[in-house]
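Chemist: I've put the structures underneath this note.
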Structure I
Amino acid sequence: MQRGQFSSRLGFILAASGSAVGLGNIWGFPTNAAENGGAAFLLMYIILAFLLAYPALMAELIIGRHTRSNMVTALQSIASSSRAKTAGKLTGLGGILAATFILCFYSIIAGWMIAFMLEPVAHFFGMEALGNWLTEFSLARNLGFSALFLSLTVLVISAGVEQGIEKWSQRLMPSLFVLLAALIVYVLLQDGAMQGLKHYLVPDFSQMADPQLIVRALGQAFFSLSLGVGTMLIYGSYIRSDENLPVVGALVTLTDTGVAFLAGMLVLPAIFVAQELGVTIYGGDGSLIAGPDLIFQVLPALFDGMGTTGLAVGFAFFVLMTIAAVTSSISMLEVPVAYTVETAGTSRIKATWLIGLGVFVCSAVVSMNFDALFGLVVTLTTEWAQPLLGVMLCIFAGWIFNRNSILSELKQGDAGVEQGLFWKVWPIYVKFFCPLLILLTFAQGFF
């Protein structure tokens, strides 16, 4: 069976950046920053993104391109002993399950984004009852828009790598950048924006020692870069052999952290602009409102306070959020789809629709038991599974994957890589420091 392949470096970077640049950046990062000290969280996130997330990203890309297969087959094929092969299979299946469960809660949030995107349109045409229904929490709304979002994701993935993932990433990512830049300029010109900018850019260094902040920054770095669950391994398997992997990996990391930074430049000032318009932005404990309340209460109240202009700004903001959600969800759905197509011999279209249906059923169960399951699924997948799976991938890259095979793979894109800084640092770093630092950071959350 012929596998798909990205046709250009730009196509891969936009697709991989799209995977990384999802709601984790444009919703998750600013809300985490608001909740965890603003600039202190930003600084810790950037440090961990390059100290831990980039080496783990490179482990996935190298394994993916070398094996040209799904996560389970890839990890088994680089293992020589039966124990390592078993560990590879379990890690691969764990990654597939984690990606699937992330998509279960992700599709609910993304559905909210579509509903809030349509709300200004409903109000513009005088359909007040519909507009209110779109923004009120209900099982019918959650299920309907989750199904709509998953259908969009399935349509992209079923078209394949070049005609689906790459083509739509090349359309959606530039649109995302243009919308993000325009909204930042608009918000920064409003009263109160500079106070938010100060909160975001001037760090209180004492907060950086907070273990909870460090753990959340690590989880944010892994979640926003789609690490641990095999998305980057799969995307790596579609990269052309002559691409310079350390360079494209660095470009993806830079793009991801850059968009997260820009998202903070939009959302944090917008919170304080909302305060100028009379919106309550502090909770009962004196901390900034974060989480779902920030995106679905504070910012809509800000848009309402802008009058007619607010309809256009609100629409543009939630279009931005929807684009970010789609570019990220297509990479997550590709993980179980690639495994099913390559191991069961099923056609891509059939596998995509069947798995999409399974994800919707899982999403529906979470929606129907929202208070009990939603937060639990988010925590288990993003704060537990992703970092721990990231450790396993580092172990495979550093201890199990033959070093000469790694070097040969890298030389295809850069004949002089052996003399460069990357090869002198990365093999040792990913073998010893990366797993240890991830585990230490992870363990801090318990003490």
Structure II
Amino acid sequence: MKLLIGPGWVTNGTDVFIENGGIVIDNGRIEAVGRFEDLRDPHADWIPTHGRLILPGFLVAHHHLYSALAPGISPLGPTPNFRKILENLWWPLDRALDAETVYASALHGLMDALRHGVTLVFDHHASMGFIRGSLQQVARAFEETGVRGLLAFEVSDRAGAATLEDQIRENLDFWERHRNHPRLRGIFGLHANFTLSEDTLRRIREALPPDLGIHIHCGEDREDLDYALRLGYQGLVDRLHRFGLLGAPSLLAHCIHLTDRDYELLGTLDTTWVVSNPESNANNQVGRMDRRRIRTYLLGTDGMSGDMVATLRSHYLLGRGKDEDFAEMHRAFFEHRYAAQQVFFPDAAPPFHPGSRADIAVLEYQPVTPLRPDNLLGHLIFGARTARAFLTIVDGQVRYHAGEFPHLNADEARERIRAAARKLWERYYGQT
């Protein structure tokens, strides 16, 4: 049946802005957008939204769903710097993952994402103790929740040369199997330059099809840049570019520690997307992306949460404060996001136009002060403050509504997740 949602503030942040608006959905696509009174249809199921803010579903452009069961866990040793954070927390955690806990972590992270209006996740997976078949376990959680996903396994030398071919094949096999999948696609994952030798990058270049891009941590910490400079490169992006790894649409997460040559190259790579992760950067004390030199960027959470409005708020507060250019942030949150989505999941129409994919986030936020196109970002940052959702729709299917998951037995899922978390923690602490 058709589905009608509204009335509320309907906007895609670009060319649609309707007070007391509504949306009609039919067969997974948007049939009409307009004033709610003009869209009433006795043959459509109606979900009242009572003046809430109605937006296109959010994108997390860099996530680590494998970390979703980590809250409360303690590092296995001191963490005085970025490398020690990896060595004493994240690398032992991903070594402890198996099929059950990879799936449970992804399921828990995606349920959190749906609670915050997320309909698309670019996930960067790692489980060095369970490589082959790991992305299929992540995909299983995506299928169960209905969220759209771009998946990758982060290749790294840290697991030893004997595992390299398995890491490469895990990326390539998943990408090949999902090239025409409507909701799941693959991209080639790399951890970071400083965990990838020259020989490893040469092997990846040999294996990488020309139409497959990469998803990599790039310049998150100064150690990453120093590694590339010691090898004789003019920077991190320069190294990737000289290996021929940036020919297809790619994602470079963080991009904090870069050279002039790196910034120059980024200005020429039209489908290489920088992803800023403000909360993770602050948590790890690695610095922040220079927004005056990188203007075409997306926002990610780096595994911190599935809340993109809270991430946007942090992005603003950790930036230049009152001197921040809201227009640039607005473009990053809306226009750049839509452009990136279109590259990886091509669609016939832009968001909230007839024929476009019905991926929708209705926030709990009900604006009471005047809302205009030029102050929408201010409403999100200072009014909503979080993307806590009332309703999340993916491909026209209601995936979250008023605290419930219509397609999931949430109580059963939570029990499976709790049991998996206990096993994961036992294996993690058993490494000491």
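Chemist: Which structure, out of I, II, was helix-only ellipticity at 222 nm (-39500 (n - 2.57) for each DSSP H run of 4 or more, over all residues; to 500) derived from, given a value of -9500?
Modeler: Going through each structure in turn, the value belongs to II.
Chemist: Determine which structure produced the value 2.5 for distance in nm of label points 7 Å out along Cα→Cβ at positions 216 and 328, calculated from the coordinates; the candidates are I, II.
Modeler: On the way: I: 1.6; II: 2.5.
Matching structure: II.
Chemist: Related question: Here relative contact order in percent (Cα under 8 Å, 6 or more apart) was calculated and came to 20; which of the structures I, II was it taken from? Can you show the working numbers first?
Modeler: On the way: I: 34; II: 20.
Derived from the structure labelled II.
Chemist: With distance in nm of label points 7 Å out along Cα→Cβ at positions 136 and 280 derived from the coordinates and found to be 2.7, which of I, II does the value describe?
Modeler: This figure was derived from II.
Any read-out appearing in this document is the output of simple, stated calculations on the displayed coordinates, not a laboratory observation. Because the structure is a prediction, the values reported are computed rather than measured. Cβ atoms are built from the backbone, for glycine too; each structure is taken alone.
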